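Student: Structures incoming, each one as structure tokens.
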Structure I
Amino acid sequence: MSIESLKEKLPAFAKDIRLNLSTLSTDDSLSPQQKYGLFVACGLATRNKTVAQALEAEAKTHLSPQALDAARAAASIMAMNNVYYRFVHLASNKEYGTMPARLRMNVIGNPGVDKTDFELWSLAVSAINGCGLCIDSHEKILRDAGVSAAEIHTAVRFAAVIQSTAVALEAANQLPLVAAE
């Protein structure tokens, strides 16, 4: 499956999503590794098998095995961190913020790819998962590394379009069948 076949699966009500997917597939404002890593990490973050498989299939020919694993790792580690740090941030009892996380996160320090690319993927996944604390942390690291606001904005646009693709497919699968007249 590819982005084209994914677009074909989108229902008529998701025309804007289809157009946005086309825009992402032709976007060249990020490096190929950044772009296709976003496809993989964000596809996994949607937790939609169809989206994840289509985007990974699209990305496989553009990513090294190490980059593919790193994008998968970004989605996985952020699934854990976004739950934990969203709780720490939202809990009224601020004592939790003073406690050590005691969660292994070694991949963040040594992702096997350019750290900036991994941070970009982690930021996009954190946007999908809605963790403000993680968004702020990754955005600061990226800005300190010289990544422009435009590049960060693009990564979050990728996350938004990929998440909306999953929602549109799920909505289409939940629609009642209409009898032919």
Structure II
Amino acid sequence: MRITGGAARGVPLLAPKIGRLRPTSDKVRGAIFQVLGPRVAEATVLDLYAGTGALGIEALSRGAARADFVERDARLCQAIRQNLAATGFEGQGHVHRAPVEQAVGFLESQYDLVLLDPPYGLIEVPQVMEALGRPGLLAQGAVVVLEHSSRIAASEKYGKLQRNAQRRYGDTMVSLYVLAAEEDG
């Protein structure tokens, strides 16, 4: 597994063999960032269910200003720190060891880009997606990218998040969400 583009292109990432860890493939990661294009430049990024940190580090490599990583497994948090150091982005990344469901309640930054690659079929994902729409967590124009199994349909709407695009890559589906416009009245 390597960074697919930007300043750290080609740098290999440490991926410990841990239980349900299923890192986003280089092909899918590259495709996600192709779709996101210039939105990544100078973005503040939140990588949830971070695993190895590959998605957030890819964003940093492609010009994001900073990234917060949320992962509950201590071994994976250490791998993220090592991957940040290997790519030269340790000063731009912060690792939070916490369950994602709790982290979306205590994080205080405004994020331009949120990347989620949860274990496929994780039952907490709808609640996490809805919590992302809480006031103050997402910046104006923010994009939320949810990676999931193509066999499991993601909702068109989670609370204030509205799906505006979807792409399939084999067994992987990538759904992109934005904040739904507030209704008048």
Structure III
Amino acid sequence: MNFSSVPNALSILRIILTVPVVMTLLNHQYFLAMVLFFVAGITDALDGWIAKRYSFQSRLGSILDPAADKLLLVSSFITLYVIGLLPGWLLILVFLRDVMIVSGTVGCFIGAGTPKEELLSPSKLSKFNTALQIALVLFLVIVQLYPIQEQWVTIFFIIVATSTVLSGADYVWIWIEKVISQEKQ
């Protein structure tokens, strides 16, 4: 393996870590779940940094990285819902945003004739939302180890829900701008 494939290897590691994260959550092994999820979060930061720093961005990486994020986060959110730590309304909101983003991205590439060599890149608001969702998973696990007042959990849910809605709206705006600019050509 050469150094240029490290970002993709880190994304694949994040995909692999999804299974033990889910299993430890289901078994209420919160400390181990926290450690594994934290390691997965570090791989997310590292793969992007290495790819940008050393110009290792690739089409595969632009697909693999967000797919790994979605798999880890959606699996974690579903598991947190199943074990009673995440409300259903937030799970549905996050899931609907992700479905909208995947559908919109596919639609932009198929319908709008976006060049196949163009890299998929998340918006800044989407990156912030992903960071908040990662923080929420870690927060919910930490709260199982060190309980706090329920109001702080509720506040975090509202912050993530707001970020999720704004991020979804941001993508819709980006897609509308793409369509308008292509129609002007």
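Taken together, the values in this text are just the output of simple stated rules run on the coordinates, not laboratory data. The model shown is predicted, which means the values in this text are computed figures rather than measured ones. Cβ atoms are built from the backbone, for glycine too; each structure is taken alone.
Student: Using helix-only ellipticity at 222 nm (-39500 (n - 2.57) for each DSSP H run of 4 or more, over all residues; to 500) as the calculated read-out, with -7500 as its value, let me know the right label among I, II, III. Please report the intermediate quantities before stating the final value.
Tutor: Details: I: -23000; II: -7500; III: -28500.
Source structure for this number: II.
Student: When you work out mean count of other Cβ atoms within 10 Å over residues 53-60 for each of the structures I, II, III, which one comes out largest?
Tutor: Details: I: 20.1; II: 28.9; III: 12.5.
Sorting by mean count of other Cβ atoms within 10 Å over residues 53-60 in descending order puts II first.
Student: In addition: When you work out relative contact order in percent (Cα under 8 Å, 6 or more apart) for each of the structures I, II, III, which one comes out largest? Mind showing how you got there, number by number?
Tutor: Values: I: 30; II: 17; III: 26.
Across I, II, III, relative contact order in percent (Cα under 8 Å, 6 or more apart) peaks for I.
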